[in-house]
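Alright, structures below, take your time with them.
Taken together, the values in this text are just the output of simple stated rules run on the coordinates, not laboratory data. Quick caveat, the model's predicted, so the values are computed rather than measured. Cβ atoms are built from the backbone, for glycine too; each structure is taken alone.
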Structure 1
Amino acid sequence: MTACAISDQIDRFLQILEAEKGYSVHTVRAYAHDLTEFVRYASGEETPDTTDGPPPLALAIDAINNTTVRGYLGYLHRRNEKSTIVRKLSALRSFFRFLVKQGVIEEDPSAAILTPKYSRQLPSYLSVDDMFRLLDQTLEDTVLGLRNRALFETLYGAGIRVSELTGLNVFDVDFSSGCLRVVGKGGRERIVPVGQKAVQRIQAYRERLYEKTGIGSNTDGPLFLNKNKGRLTSRSVGRILKTLIERCSLVIPISPHGIRHSFATHMLDAGADLRTVQELLGHKSLSTTQKYTHVSIDRLMAVYDNAHPRK
């Protein structure tokens, strides 16, 4: 296998992830970084994770074997958390499976490597009372104040990702039914309920926005705007939330992702079944939802006490 071929194979693999698998730009970029780091390690670079750019061209694919992968795993253990190691190893496995499928190599050199075990940390979440405190926080009766109220009411009301929130357009909101059209990971679309509270706050925000700027809801465009009238970013939502939490004096440093997790937790605690929550969250597999959500021990004990014959 020629030295240049390994770069070509990585490029082909990344193109398939984006074009055929529907992976997001951020995910493809992460795969590219992880694979390039591995190739640099296998090429003998002392610090393969510190230099940007394409992988070195002096490495032949058939020079990579089980020992190479094990050595790379040891290198990662000295520098990374277990969750990061699992992610990087997963990227490597996917690439090698691609090479086997394409007939580039006969055997997967990562096949015999065991995935490191690690305890998946659940994101922080708010109790129902604390969530209501956050959502009902008194804010300035301005365009930005009304926008911020609508932002987090929508995030909690629909349980969507912050990237899905900032990606919403005006025509994605069905005000009559209280539903949103959301574009999730891989460009997959789904319809989710958001609730009348959120709809009312979105309407109040857009009406004030029209009064102050003339930007109405009769033409499509970003639903939530920044102060420069451009689309609000996920990073900005995080900063706004941090300010609100400080104002509410909440103990838990919740993130936008934590609001999504709070949504799932509260739904399950109130009796929603796991598959329904899976659909609402936009997860492809139920196992993802099981890892992502949890129910309170109080509810589990209540069900146990009521149902178990030997209670």
Structure 2
Amino acid sequence: MSAVNDTKFQPSVFLLTGIPGHENIHIWISIPFCLMYVISILGNSLILFIIKTDPNLHEPMYIFLSMLAVTDLGLSISTMPTTLGIFWFNSREISHDACFAQLFFIHSFSYTESSVLLSMAIDRFVAICNPLRYASILTLPRIAKMGLGSLLRGVSSIFPLPILLKHHRYCQVNVLYHSYCLHQEVMTMACSDIRVNIIYGFFITISSLMLDFLLILLSYVMILKTVLSIRSHAKRLKALNTCVSHVSVVLLFYMPVIGLSVIYRFMKNSSPVVQIVMGNVYLLIPPLMNPIVYSVKTKPIRARIVSMFVK
């Protein structure tokens, strides 16, 4: 009888949150959010279009950049419907299955992006530390395998999470402090034991995101060592300049991820607004800024964009 009652009173939906305390101005808050989504979608789509249509850009660096643009599009599309639904229509309810599906795509694209950023670091390492073998090392088949490996790694790492979440029983308190579903928060809504979720979530964060970040850091230590051994000051600056865009997008991606992880694990009593802001920075800023960074800092892409709009 107890089990029946538990099932009967278990909520079938989660309630998403916009910006707590500012519900009366949600429609105005939606304007910058909508602009950021539109710019990120147009910007990443433009990057893909330029790389696809320009044969001169069918090189490893730009192929990896196209992979980054695809993952950024995936992140934007995964979050857009529920966020704008709350701001425009106050559509706060999301079913458990829809929530689990959304968090699967959000985290899968995030972990895939981390792997792509590592691949881009490898590209810069080979280009600077072993330039004579660059073309023979980063062949198209090898690049394709790296891209497929990044995707499979992201999907396989996250795939167990919805399954684990689906087997939990959820409490009456079912309000999520975001406009979308994240595993770190959804698991705290469960009334049952979530130790497996905590341990597995910590494991994949360390073995994927943190490991990727450390390997990227190691690659740049070796790149810096090689660059400092170059006698020509002009050549040193040229070599470092090819890394500026990648370093920028790495910081844009990992700093919010690290900040969000710290808040969830060590600052559980922090204001929900702080969590919401960090969550939005984590998911909105990289897809928005990555195409801008590469458009400004990468001469061939910048030249193509100028030629498209300035006749």
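Please state which of the structures 1, 2 yields 0.10 when FRET efficiency 1/(1 + (r/R0)^6) of positions 61 and 245 (r between Cβ atoms, R0 = 35 Å, to 0.05) is computed from it. This figure was derived from 1. When relative contact order in percent (Cα under 8 Å, 6 or more apart) is computed for each of 1, 2, the one that comes out at 26 is 2. With mean count of other Cβ atoms within 10 Å over residues 109-116 computed over the structures 1, 2, the top value is the one for 2, the highest of the group. When distance in nm of label points 7 Å out along Cα→Cβ at positions 149 and 237 is calculated for each of the structures 1, 2, the largest result comes from 2. When semi-axes √(5λ) of the Cα gyration tensor in Å is calculated, the result is 42, 26, 18; to which of the structures 1, 2 does this value belong? The read-out was computed on structure 1.
Using the calculated result -17000 for helix-only ellipticity at 222 nm (-39500 (n - 2.57) for each DSSP H run of 4 or more, over all residues; to 500), pick out the matching structure from 1, 2. It traces back to 1. Tell me which structure, out of 1, 2, gives 2.8 once distance in nm of label points 7 Å out along Cα→Cβ at positions 133 and 173 is calculated. The read-out was computed on structure 1.
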